[in-house]
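Several structures are given next for inspection.
Nothing in this text is a laboratory measurement; each read-out follows from the coordinates by a stated rule. Since the structure is predicted, the reported quantities are computational estimates derived from the model, not experimental observations. Cβ atoms are built from the backbone, for glycine too; each structure is taken alone.
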Structure I
Amino acid sequence: MNTKQNLKGPFAEERLVEHATKLLRNLVSTRGIHHAILGMEKGDGSFRQVVAVGEASPDGTPMEEDTPYFIASVTKLYIATTVLQLSEHNALDLDAPISNYFPGGSLKGLHVLDGVEYTDQITPRHLLAHASGLPDWLEDRPRGGKSLLETMLHDEDRYYSFEDLLMQVRERLVPLFPPAQFDRKKVRIRYSDTNFQLLIALVERIRNQSIDEIFEESIFRPLKLKQTFFPGSLKDQTQEGPGGSRPAVLWAGDTVFTKIGVLRAVRDLYSTAEDGIVFLRALVRGELFKKPETFRWMTERWNRFGFPTRVADLRLPGYPIEYGLGVMRFELPRLFTPFKRIPPVIGHTGSTGSWLFYCPEFDLYLSGTVDQITAGAVPFRLIARLLHALG
């Protein structure tokens, strides 16, 4: 049975663009949101539109369709892709301890809870599913102190290495729970950027290349992504995107965020609305894998995040968001939409208000951002309102 619904002709598409433009303009009129961009594309290519509103930078440069922007944790989709590529080629075992790939005990003491060492029980699957129990190196606060993100925002710019991350987690933070057991019906998960920083280091060790080189070889070049790049990379030497457009400014409240060292440390990408959709379409169709069915590994089991229990949780993805292996699933419970069901989307969001989603029921891809560090919840509200108008 085909469950995909169609955008009903050009008039429906016109209404969609009109509604999207109205939503974005309302966002930009909101305090703290300076610009917004939304890319939309049907899976069969019959409909494609990018709506850009506001100014990309304080000098008045308008936000354009091809303006690169910081995609933040949407990058986790790209990281997960490289991990599963390695798994396909038997270069990595998803269920082997990650300590096997870090010789010399360099990870020792990373996960110690109530005096018990769990580090050797953590596998790539735990990291991909946010089921390791490791604290978030950026968002979690040590007892009586500030989170590293709070320090980054207010102190002088500096680069944080992988060794700095290990020291932060090992010496200043406490794990939340032991690594989950996947044979149980319910798997406890909690979002932690530490998991994916470890996956980056793991992939780099196995391939003996930097993550920049790995992405270029495994994703960017095959898909011809010319405007997707790391901050501070060779593609970003002039602070202009490879296509000639200056990246949009990232905001922290009403202040322009200019700390390139910090952006390099979190190891997330810049991209465009179009490049993002090209990537996600290839991922969903299995075109980035040797076996097209590999994408199903990412989505065959969904575990739901819990309700917030600490301050950091308020900034992290939580209920009702579900997570597979490196991919989110978001659907509003019927309690919140009693008169009209809103179909689910799969993909990822970022803490800067970025998103990259696919809605299977409408066969519709959605990408974009509001480039605001304090707007992590915006994508979920925006996408829900957009899909509500399509139903």
Structure II
Amino acid sequence: MFVDSCQKNRRLSLYQQVFKNIYTHIIMSKHPSLWYTVILPTLFFQLALSMGAPFIPLYARELGSSLGLATLMGAGVFFGQALLDLPGGWLVHRYGEKTIMVLGGLILLFSALLRLLFPLILSLGLSILLTGAGTSLLWLARMSWLKHEIRGVERGQAMSKVGGALRIANIAGPLMGGFIAEHASYLSLFAAQGTLFLCSTAFMIWKVQPTPVPQVSYRLSIEKTHQVWQKNWRNILAAGAGIAGLTVLRTSREILIPLWGKEVGLGEALVGIVIFSGALVDASFFWLSGLVMTRWGRKPAAIMCTVGLGLAIGLLPLATGFVGLVALSCLAGLSNALGAGINLTISGDLAPRQHPAAFLSLWRFFMGFAAFGGPALAATTIRLVGESAAPPLMTFLGAIGVVVMGYGMRNHNK
């Protein structure tokens, strides 16, 4: 009885800490304008994405696709992102942050309408690619806008508020999406997504102030990237291989766990709870990443994150019901928390200090193809061998990244 009471008190204390962090980083803001320019648009945009992303493969299955094609559909958003990552940096530089931000929002709105109005496999695939393209433009423009408009310590505070909004959306989205899909319909889910995309775009049109278009040529950023590559190419390759392996596991987690839930007989609402459980653990322990990176450096954080995710994905074939999937989802969430922000941190460490846009666009481009390539390989494996072979293969790819990063990358401690 006493032990149960202590465990209950510890759980309550953990949840209180999570909500205290959310309150501190989002509600208590020294810049009220951030609510309208950044926080609410980010919350609406990410909520729409997290409502739909786990259920796109399940919807593809409902439309009659094979398990392999459904896996590929789930990864299509990352292919769409990769296609726009390179030109996206130039577009932001050429036309300004607000214009590209709004363009990204309109593309996302159109992608939701396409899914809503044309319930066909072909239109679903096109809408997924458009979702990735819109997401890429929106994020590139938003990060550039924050860099120009909010400086120094205030930018760090603003980014923490954006991170808080993302965590709220990632926790609530799967629950909402699963409930709507199972108890209403997938079309209702897509209508809800479109409404949230519309709200996000409206705030950006209404509240975001345009920034001056830079006069410096984008070619200067390309030259800086070339110089950094010549001086540090071995370290960049090793770090890129490690983050690519981690990216494969992260995207596989988002696709294979929901699909596995459906394969073992769970409904959309229970699949939503499985995803919610992992997201809650992820959001509760994201602070561990900063602790590990501060004490031991970037490389140990990335390796610990990759090993934990690889274990969670590799054990999927052993999960035969709701409880097992929740346990693996929580393990994946805890592992992912160990690497919170690791991709942005390592790419920022490696990028040139001045004019980093071209380097970051290239980095996002290659990581986008890693995000798509892993699930695409999983889809091929499912088609040729069977669904049980895909999770161990993703774990193997992550392990390759760990080995290359472990032996070839210098550890950054600050």
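Here distance in nm of label points 7 Å out along Cα→Cβ at positions 210 and 346 was calculated and came to 3.3; which of the structures I, II was it taken from?
Matching structure: I.
Match the computed value 3.1 of mean projected area of the Cα convex hull in nm², for residues 90-137 alone to one of the structures I, II, and report its label.
Clearly, the read-out refers to II.
Out of I, II, which structure matches 1.3 when distance in nm of label points 7 Å out along Cα→Cβ at positions 130 and 306 is calculated?
I
Which structure, out of I, II, was helix-only ellipticity at 222 nm (-39500 (n - 2.57) for each DSSP H run of 4 or more, over all residues; to 500) derived from, given a value of -28000?
Clearly, the read-out refers to II.
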